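Multiple structures follow.
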Structure P
Amino acid sequence: MKNKKQVTANDVAELAGVSPSTVSRVISNNPKISEPTKKKVLECMEELGYYPNANARSLAIKKTGTVGIIIPTTSEDYFSNPFFIEALRGIIKGASKSGYDLLLSTNTEKGEELKITEKFIKGSKVDGVILMTSKVDDECIEYLQSIDFPFSLIGSTNGEDGKINQVDNDNRLAAYELTKHIIGIGRKRIAMIVGDIELIVSKKRVEGYRKALSEANIEFDENLLFSGSFDEKTGYDYAKQISNLKPLPDGLIVADDLVAFGAVKAFENLGIDIPEDIAIASFNNSVLAKHSNIPLTSVDINAIELGREAMNLLVDAIEDEVRGKKITIPYIIYERESTKG
């Protein structure tokens, strides 16, 4: 039987009535698979014309001792953002403890994550993959699931997927509490710079922000919601736009400290006082947040622990075929001068 599309292990699993991981174990001749199950899977493989190549067999028995890290944007963005550096520190700690080496993706264009992931896997370079962000309808997640390849995710999925190993904060609750904090100091017109709106983390933070506004009987205003990259220029440019709004917002929540630094710089250049004119709160609690000219109120999401647990989850996926494990890392809101007017 021949199909026009490429036959995958998922197709074999569906026909045989088993899981994709069972198909992988049959390919690797795992002794835990019973003879009847093995025979059935092999018959389905023959019927569908699915013949795993040498690379696939190598992946099935996991011989590389290396895991791949998929960096979500350009390398320049990556190295300038403290969150990714801190998360990588955690991944390195976890990898060192479990005896794995790391292979970082070297994509130079946004949106190339899937190509890099496929290159890692088809080239038999890695035993598993860590995704450092998640998007709506994420192609990397769909691909990795379709071939049942071990991976873990720093972030959450768009829904209740029970088959993905993921570690995250409760971003909806964190944004809700941060917004309540700003409302609690008497601010009623609160803007938000949320980052890339296609990211699940951004969507959850907007949900928390809107919930806090609703509870305080403050109407949500789409004109006060801004989305863009996680960089300083985004914060600077949007702060200039915000400064032209009438009346001026008296509160601002920012998706990342790096973005917030840009916003603070723009407001200072324009003579807008922080926090008297506009209170600012941010996420990630980078080392510079408390040492900047105006120390930032910021949410410490514990990026190192996010990275460490992502590595631990990946080891579980590789060595014990664990799927669907979820870990929530606690966060702490540090209140500083930027919201203490």
Structure Q
Amino acid sequence: MTLPKQIDCIEIVKYGGPENLIMTKRDTPLINKNELLIKVEAAGVNRPDIMQRQGLYPPPPGASDIPGLEVAGEVVSINADKSRFKTGDKVCALVSGGGYSSYCTAPIEQTLPIPRGLSYIEAAAIPETFFTVWANVFDRGNIKKNDTILIHGGASGIGTTAIQLASSFGAKVFTTVGSEEKCNKMKELGAELAINYNNDDFEKIINEYTNNEGINIILDIIGADYFNKNLNILSKNGKLLIIAFQGGFENKLNLLPILKKWLTVTGSTLRPRSVEEKGLIANQLYEKVWPLIEKKVVLPQIYGSYKLEDANKAHTIVESSQHIGKIVLTI
């Protein structure tokens, strides 16, 4: 296949609002050793993309400044002595940048075959959220059957993924969302208890629901605003897993529950991890989660899709938090 000299892509012309995402052309990216070049059919839109556009989350050294952390498409070129892929394979991949484009490079270790029966749009909504949830809930959180877990922001891409995965592995799932419609959808996805944070105090509801026994694990995207409440509802040896700070990262904190209940408070990010670390997560997903996706036990939840040139509209929807699941760009 003859590769184009230039690709269509989205560029951040200056930090700020969605209007600063502009369609442009760039030279086709060079493929480094142990990478693939993917002809992109679809790319997922994520909160880190919003933060990058705002100037709050710069790409790591060596990564493309083009937004986009996950893609699905067709392998068109390979630079490796050995590869489990061949040209023409349909794949999805986690990338450190460059996803909002017609062609994107990806490390082979971070690339997976598209699960059988899924479209490009569905496949593009998998890597960022599934890698994040597995790394935090399963690796760091070590969730087990019959554990109880509270997932904040249940209607997000991360939330809908975490609810399905945790419940499919036998955990009891609670979640917080912003509307009754979202509460109903979360229960369909496997949540036992869905709390509308606009109407109810989740700390009070969960303490009542568990007879003040608390819960084992919390996956939190809010940060400072929820920190004290989270500690109050964790059970002895509970774990608070922080992966974002949508509610800020500074507050007056009461740390006493950490000592009294032997709590673990931890956090992590995905993007700066090494290729080797991400490759280990990819292998676990392929072994333990891909069969669930192919059996339709767990599926990426797609709210809608937009053409690449309408990336600004997609960002506007994500920032509104009115959606359930993922927004995807089609190329």
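Between structures P, Q, where is Kirkwood radius over Cα pairs in Å highest?
Comparing P, Q, the top value of Kirkwood radius over Cα pairs in Å belongs to P.
For distance in nm of label points 7 Å out along Cα→Cβ at positions 43 and 315, find whichever of P, Q sits highest and give me its label.
Across P, Q, distance in nm of label points 7 Å out along Cα→Cβ at positions 43 and 315 peaks for P.
Work out which structure the value -13500 belongs to, where helix-only ellipticity at 222 nm (-39500 (n - 2.57) for each DSSP H run of 4 or more, over all residues; to 500) was derived from one of P, Q.
The read-out was computed on structure P.
Supply the structure label, taken from P, Q, corresponding to mean count of other Cβ atoms within 10 Å over residues 211-218 with the calculated value 15.1.
Structure of origin is P.
Readers should treat all values here as calculations from the given coordinates under stated rules, not as data from a laboratory. As the structure is a computational prediction, the values presented were derived from the model and not from experiment. Cβ atoms are built from the backbone, for glycine too; each structure is taken alone.
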